[in-house]
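Every read-out reported here was derived from the displayed coordinates using simple, explicitly stated rules and does not represent laboratory data. Just so you know, these numbers come straight off a predicted model, no measurement behind them. Cβ atoms are built from the backbone, for glycine too; each structure is taken alone.
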Structure P
Amino acid sequence: MLRIQAEFVEGFGTLAELGPAISVFGSARVRRDTEEYERARQVGASLARAGYAVITGGGPGIMEAANRGAVDAGGVSVGLGIELPFEQGLNPFVDIGVHFRYFFARKTMFVKYASGFIVLPGGFGTMDELFEAMTLVQTQKVTAFPIVLVDRSYWAGLLAWMRDTMVGSGKASEQDLQLLQVVDDVDEAVAVIRRAEADVTTLRREELDASMAKEEAERQAATPPMMGI
């Protein structure tokens with residue numbers, strides 16, 4: 001219990017002043033000399049240029065590429081590492097690193113300090129993080145949280161199964177699939193994130209204006225009218 005508490009305390013303390021950030025997920029098995037690695041690097045760079053810190057699992061492959069892109073563009077690169085037998089330490093492009101033993105503590109940080117997810121091709125760990133995010137948005141535990149899948153060809157089979165089997169058999173709704181946005185272009189992925197942020201800002205401004213108008217109306221209703229002399 002003390003180790004779990006310590007992981008939460010360290011994560012909260014390290015990331016408390018992070019600022020706007022996006023979590024990027026993808027396979028640890030992608031080599032540096034591949035197009036997938038380069039695309040992830042471009043994602044990290046584009047997010048950094050847009051003013052976001054880049055949060056990854058801190059490992060090799062796509063995680064390293066996204067962290068590297070953020071560093072290349074002068075942005076903030078965060079790695080949330082996990083103790084695994086086949087992944088040792090954080091990649092060399094992490095500026096801010098936190099080590100975890102427990103997956104659930106680590107996943108809390110991915111969501112708490114990010115305003116969206118960009119998910120590139122990956123394996124079981126990537127799927128775990130993807131469906132965790134979808135469940136949190138679906139159940140409204142987090143709101144206005146964009147989830148962007150990059151590479152239509154990679155995700156096509158999963159999306160078809162979700163649509164035809166999950167939704168088709170009544171295990172999920174068509175609306176649930178709208179939680180995901182699928183793109184091929186890196187700039188388009190970042191644009192989805194920025195549009196979502198703008199929508200949240202507009203909604204909050206409208207809610208604030210409505211609240212202030214209601215308070216003013218209540219104040220006026222409670223103020224007795226001035227009597228003429």
Structure Q
Amino acid sequence: MSLVSASKLSKRYRAGDIEVDAIRDAEFVIEPASFVCFVGPSGSGKSTLLNMIGCLDHPSSGTLRVVDTDVSGLDRRSAADFRGRNIGFVFQDFNLLPVLTAAENVEYPLVMVQRWPANKRKQRVMAMLDAVGVADQAAKYPGQLSGGQKQRVAIARALVANSKLVLADEPTANLDHATAIRIIELMKSMRDGFGTTFVFSTHDPKVMAEAEVIFTLEDGRVARNAH
């Protein structure tokens with residue numbers, strides 16, 4: 001069974017008197033435990049598509065199923081609950097809360113959404129920080145971490161709640177070449193170890209080279225590349 005599937009998926013925005021088609025009649029399928037890229041020029045609809053898959057935005061028409069749920073019509077509260085239980089996010093600017101330690105940043109989804117017991121939370125957080133290789137940085141604040149360490153913490157946060165799907169928006173854009181390679185390798189090892197699907201919006205050829213499936217977006221249309 002597919003993890004994500006879209007049928008005639010469209011998203012329109014109104015800018016004054018003009019309607020803009022950000023996504024047009026998209027058709028695609030993403031399988032479990034896969035490494036997938038959406039690529040295309042700026043303004044092609046990549047971020048819009050990730051936002052819809054992540055239940056941060058609603059389609060204008062069509063069907064979108066994520067983790068065996070039709071997410072097209074979820075209200076705000078249901079969408080937030082669904083995200084918290086099924087989807088992790090990794091961003092190019094890390095999006096760590098500066099007033100929380102690395103461990104507290106990773107713990108945050110378990111407190112805010114899943115409400116795990118405190119002792120179980122601590123064990124899970126440290127296990128995830130260890131899995132991404134930064135357990136020794138648990139007590140440090142984001143301002144005390146390198147870019148690579150911040151992204152490792154962000155990956156741990158994305159996976160801490162047993163997310164089946166991680167959406168990564170340009171996750172290597174703010175990293176140097178060597179660090180970006182290490183982060184990509186880490187994500188693939190996490191996919192292999194946890195069976196998590198990673199879906200990227202990216203311009204980075206290093207990420208694209210590791211993808212098993214590449215979808216190209218242009219003028220809101222989605223096409224699967226031979227790969």
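Tell me which of P, Q gives 1.0 when you compute distance in nm of label points 7 Å out along Cα→Cβ at positions 19 and 51. Structure of origin is P.
Of structures P, Q, which gives 29 when relative contact order in percent (Cα under 8 Å, 6 or more apart) is computed from the coordinates? For relative contact order in percent (Cα under 8 Å, 6 or more apart), the value 29 is produced by structure Q. Work out which structure the value 1.10 belongs to, where Rg/Rh (Cα atoms, Kirkwood Rh) was derived from one of P, Q. For Rg/Rh (Cα atoms, Kirkwood Rh), the value 1.10 is produced by structure P. If you line up P, Q by mean count of other Cβ atoms within 10 Å over residues 11-18, the top spot, with the largest value, goes to P. Consider the structures P, Q: one of them gives 0.90 for FRET efficiency 1/(1 + (r/R0)^6) of positions 35 and 131 (r between Cβ atoms, R0 = 25 Å, to 0.05) as calculated from the coordinates. Say which. It must be structure Q, since only it matches. Using the calculated result 13.0 for mean count of other Cβ atoms within 10 Å over residues 3-10, pick out the matching structure from P, Q. So the calculation was done on P.
Which structure, out of P, Q, was helix-only ellipticity at 222 nm (-39500 (n - 2.57) for each DSSP H run of 4 or more, over all residues; to 500) calculated from, if the result is -10500? This figure was derived from Q.
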